[in-house]
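Novice: Each in structure tokens, the structures are laid out below.
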Structure I
Amino acid sequence: MKHLPNVISILRTAGSISLLFCDVKGWPFWILYGLCGLSDILDGWLARKLHAESKTGSVLDSVADIMLVACCAIRLLPVFQIPVWLWIWAGVIAFIKIVNQVSALIFCKRFCFPHTYANKLTGLSLFLAAPTLFWSLIPIALVAALATFAAVQEGHFIRTKQLS
């Protein structure tokens, strides 16, 4: 039972890869998308409830999160007309995240993916805002602002070694 959260994270990774083979305008894509999002909430909750938190579980969760974002980006971005300013903003956030990992290697001698409240809120907001791209950029711009804050905060936590 203690491995259940890790199994859920692995299934989210598989579900994320499955999104690559679904039509973004069809229900199967959005049902699978919803299941992947719910599994992100469920694995962490179960890990705490079962006292099964582990470094392995944390890494699996982070990898599953990255896979979900990457696979959704691969499928969704070609469908939308994303303005240049939003691409630049996303690039800045990615650059901050890369600097954070370089800092983690220097200061902590390993990669670090702090599960801060700002990172969790960013993930939830991105999950909820992605479908709105069909009719508005405002929600995704708000997510970008939150993601920028979360990335900067993550870097601060890494460099001051305030890691959980």
Structure II
Amino acid sequence: MSYRVGQGYDAHRFGPGDGIVVGGERIPFDRGVVAHSDGDVLLHAVCDALLGAAGLGDLGTWFPDTDPRYASISSRVLLREVRDRVAAARWRAVNVDATVIAEAPRFAGHRDAMRANLAADLGLPVEAASVKATTTEGMGFSGRGEGIACQAVVLLESLPES
């Protein structure tokens, strides 16, 4: 077997709204995010990590924000499409580890559902899908409450020849 590691990062500004989507879960909040799709920073970071590890570019290349087909699309749809493209390139995810970076809202009550969504969409056991959250202690754009970010790392293994 051959292995590859990929890393991804995404960030969105907060804007008008009454909630955000993170890890495929809608989280009530006093704001939304400014984004072309649903603005799910966790799934966008995971998609970029998958695509990077497989040598397939990035999320913006495959799903440009100038294409009206992707306006308000669920990032779970994008993640499953990325999973399929990665599989077509003869790779599959072994595990994913993601860290959401924001002062608010709080994610602890949603973490298990986020992990379950990642695991289901990537065909992983739940224990292979890790989601964590942290703050920046008031520093930077996320610390000032201007937006949200996420970093993700994935491990891919090559698929055997059929």
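No value in this document is a laboratory result; all are computed from the given coordinates. Not measured: the values here are computed from a predicted model. Cβ atoms are built from the backbone, for glycine too; each structure is taken alone.
Novice: I, II: which one has helix-only ellipticity at 222 nm (-39500 (n - 2.57) for each DSSP H run of 4 or more, over all residues; to 500), as calculated, at -25500? Each step should come with its number before you reach the end.
Specialist: Values: I: -25500; II: -8500.
Among I, II, the structure yielding -25500 for helix-only ellipticity at 222 nm (-39500 (n - 2.57) for each DSSP H run of 4 or more, over all residues; to 500) is I.
Novice: Additional query: Determine which structure produced the value 1.5 for distance in nm of label points 7 Å out along Cα→Cβ at positions 82 and 98, calculated from the coordinates; the candidates are I, II.
Specialist: Values: I: 1.5; II: 0.8.
Clearly, the read-out refers to I.
Novice: Identify the structure, out of I, II, from whose coordinates Rg and Dmax of the Cα atoms in Å was calculated to give 15.2, 52. Please list the in-between numbers first.
Specialist: On the way: I: 16.1, 47; II: 15.2, 52.
Considering all the candidates, the number was obtained from II.
Novice: Identify the structure, out of I, II, from whose coordinates distance in nm of label points 7 Å out along Cα→Cβ at positions 34 and 146 was calculated to give 2.0. Write down the numbers at each step before the final one.
Specialist: Details: I: 2.0; II: 1.0.
Label of the originating structure: I.
Novice: Hey, P(r) over Cα pairs in 10 Å bins from 0, in percent, for residues 18-89 alone derived from one of I, II reads 21, 51, 24, 4, 0; which structure?
Specialist: Working: I: 17, 39, 29, 13, 2; II: 21, 51, 24, 4, 0.
It must be structure II, since only it matches.
Novice: Of the structures labelled I, II, which one yields 23 when relative contact order in percent (Cα under 8 Å, 6 or more apart) is computed from its coordinates? Can you show the working numbers first?
Specialist: Working: I: 23; II: 33.
Value 23 for relative contact order in percent (Cα under 8 Å, 6 or more apart) corresponds to I out of I, II.
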